[in-house]
Every structure is written in structure tokens, then in C-alpha cells.
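The structures considered in this document are given below.
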Structure I
Amino acid sequence: MFLVAIIALSLIAVPITGGRLSRLADLRLRGKPMIVCALAIQVVIVSVVPTGDPWLHRAFHLGSYLLAGAFLVANRHTPGFRLIGCGALFNAIAIFANDGVMPATSGALRTAGQLSSTNDFVNSGLVAHPRLLFLGDIFAIPRSWPLHNVFSVGDVCIAIGAAIAIHVVCGSRLTAHRPSTITVARPDPLRPAPPT
């Protein structure tokens with residue numbers, strides 16, 4: 001939810017800062033099925049079928065990160081994607097180190113109103129003996145706020161990278177890049193060609 005909020009705010013800010021949201025449709029990304037599949041896996045194991053063999057759920061969780069990683073590597077030259085990749089790598093390291101679950105602190109879970117016991121698979125939760133907890137979900141949006149949830153250092157990197165990507169691609173005044181430097185499906189007839 002933290003990432004959703006940041007992406008939504010970034011999109012809202014684009015027209016305010018002189019950018020054009022329509023440019024997002026021109027962005028060419030490689031390996032789109034990989035990221036769609038990764039997101040679908042996470043939705044299924046967390047929200048649709050959270051019960052069942054915990055090891056199978058954890059294996060699918062780890063697999064979703066491998067797919068997302070392959071997508072990010074394929075698009076590493078897109079502005080912001082390297083920072084997104086770093087954040088995803090931080091999250092993946094924490095998840096791999098804790099057998100497929102993102103470790104979270106009890107304080108962060110309590111603040112977000114998510115400290116509860118369940119036998120269902122959770123992608124983020126308390127781990128008996130957490131490894132690399134500093135890479136886990138140690139921050140929280142309070143329960144009294146909209147979109148309350150826990151999040152990690154990796155999530156912060158992903159959010160900043162996504163905001164950079166959105167504003168660069170859309171030609172926002174917040175970035176130094178010009179949209180003409182991004183690989184797009186078709187040129188913008190309103191923007192003059194760079195001098196040769």
C-alpha cells in the first residue's frame with residue numbers, strides 16, 4: 001500500500017509539474033509478461049489462496065521475486081529502474097534469508113494494526129529468528145492513516161525509483177532528463193528534434 005500511495009501521488013504530481021501522463025503509453029518495456037506474472041503470483045498466494053503448504057507458498061513468493069528481477073534487469077536502462085532494482089534486491093535478500101518471508105518488527109506491525117497470529121501465508125510477518133531484519137519491514141504507516149501498512153528500506157528505494165521513472169518519462173520539471181532521451185514507441189511531433 002505504501003508503494004501504491006507513492007505511485008498515485010507521483011501520477012497526480014505530473015500535470016502539476018508540467019509533465020504529460022500520456023507519455024507513459026509510449027514507454028517501451030521489455031518482458032512485460034514477467035512482471036505481470038510476478039504480481040499475479042503475489043496476489044494469489046497472499047489474498048486468493050493464503051492457506052495450504054507454507055513451503056509451496058514461500059517457493060512461489062521467492063519465484064515471483066526472480067521474475068520481477070529478470071524484468072528489472074531487462075529494463076535497467078529506463079530511468080529510475082536501477083534504483084527500483086536495488087530496492088527489489090534488498091527485499092529479495094531479506095526474503096531469501098528468511099525462507100521466503102519478509103521479516104517485520106513487532107513494533108512496525110503493531111503501529112500498522114497488523115500484529116495478529118494466523119496460520120495463513122503472509123508475505124511479511126514476525127519470524128522466530130529473523131536474519132537481516134534491518135532490510136525487513138521496520139517502518140510503518142499508522143493504523144489511523146489511510147493505506148496503513150509496514151514497509152522496508154527496499155520499498156522506499158522502489159518508491160523513489162518509480163517516482164523518478166514516472167516524472168522522467170512524463171517530462172516533469174522535477175527532473176533534469178528530457179523525455180526525448182527515453183525509448184518510446186513514437187516520436188512527439190510537438191517537440192523539436194535535437195540539433196545534430
Structure II
Amino acid sequence: MKKILFATQNWGKLKEVSDILNSENLKILSLIGVEEVPLIIEDGKTFEENAKIKARAYYNEFRIPVLADDSGLEVEQLLGAPGVISARYAGEDASDLDNNTKLLGELEKYPEPHNARFVCCAVYFDGKKYVTSYGHIDGKIIKERKGENGFGYDPHFVPDNYTKTTAELSLTEKNQISHRAKAFRKLKELIDLN
């Protein structure tokens with residue numbers, strides 16, 4: 001059985017990606033429960049740079065092939081912000097609630113709709129080469145928080161052609177359309193994970 005490390009400590013992400021990459025011949029490990037996880041400084045200017053920084057660092061630490069991703073929200077009226085700092089938009093130790101509160105505050109001066117998109121860059125690194133793929137999902141930001149299934153900005157993001165937020169969708173529904181799902185499905189096609 002092939003082992004691969006998905007460089008995340010986020011249960012939500014792990015669940016999503018495990019569902020997408022589901023294979024009898026693949027065991028997906030994560031950083032959840034690992035003591036003394038090395039601190040990686042994600043100081044890249046793009047999602048791809050950050051994903052590659054993570055992939056290389058965790059490969060060097062654990063010496064098995066690594067999947068890493070970087071993703072975030074880009075809001076049109078905010079000229080692409082919060083972008084690569086989506087997870088720490090309201091500060092280094094910001095919670096999802098802190099980030100959403102800051103985002104909604106920034107959008108108060110703009111008229112609706114607040115067009116936005118989630119972007120994900122997924123990277124595979126085996127110690128020799130990087131394989132990279134992208135996915136995105138367009139939608140809009142709404143003021144009212146709705147749904148409990150997602151994380152991050154999900155409770156305020158309604159995908160195009162939907163009436164529910166991504167936090168109101170089931171994992172199966174979300175994995176059909178999400179930026180992460182699109183990026184990891186493409187990555188799965190580009191590399192042999194069986």
C-alpha cells in the first residue's frame with residue numbers, strides 16, 4: 001500500500017481530500033495528532049509558492065511523498081483580498097469568526113453582490129519533482145452566516161447557481177464543486193496514486 005502525507009492539521013480538509021483520493025491502494029496520513037509538527041513559514045506571494053514551501057518542508061521532515069495545498073478567498077471588490085492571507089486575514093492567530101467578521105466589515109462600504117471565488121493550488125512532491133494543479137469556484141459573499149458543515153469562509157459563500165452556502169452543502173455535494181475538489185481531482189489524474 002502506498003503511503004502519502006497530506007500536509008494538514010485541519011480535519012475538514014483531510015475529510016474532503018480523503019474522500020476525493022479514495023483508493024484501496026493508498027493510505028493518506030496527515031499531521032493531525034503528530035507531536036512537534038515543524039513550523040513552516042508560508043511566506044510565498046502566491047498560493048502555488050506556499051503549497052510548494054509546505055510540500056518540500058514536510059517531505060524533508062518525513063521522507064515520504066507529500067500532498068500540500070494552499071487556498072483562499074479572493075473578493076473582487078477587495079482587489080483579490082484576502083487571497084494568500086485568507087487564514088490569517090484578521091491576524092496571525094485569527095479564528096474563522098475573526099476572519100469572517102473582518103471580511104464583512106471590509107465589504108460594508110461596497111454594494112451587493114460581493115463577487116468572490118475560492119482558489120486552491122494543490123501540489124504533489126516526491127523529493128524529485130513537483131506536480132501542480134489549480135481549482136476555483138465562483139460565487140458571492142453574503143452577510144448572514146448560514147450552515148454548519150464547512151469551515152473558513154464557507155458559511156458566507158454562496159456558489160454561482162446555488163441558493164445555499166458551501167457550509168449548508170453536504171460533503172458529497174461540496175466535493176462535486178469545491179475549489180479543493182477540482183484541484184485534487186486534477187492532481188489525481190496527473191499523478192499515479194494507485
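A short reminder: the numbers here are calculations on the coordinates, not readings from a lab. Treat the numbers as computed from the prediction; the structure is a model and nothing was measured. Cβ atoms are built from the backbone, for glycine too; each structure is taken alone.
Structures I, II were shown, and Cα Rg over 2.2 N^0.38 Å at 1.14 was computed from I.
State the single structure among I, II that was used to calculate helix-only ellipticity at 222 nm (-39500 (n - 2.57) for each DSSP H run of 4 or more, over all residues; to 500), giving -9000. This figure was derived from II.
For which of I, II does distance in nm of label points 7 Å out along Cα→Cβ at positions 97 and 129, calculated from the coordinates, equal 1.5? Computed on structure I.
Look at relative contact order in percent (Cα under 8 Å, 6 or more apart) for each of I, II: the largest one is in I.
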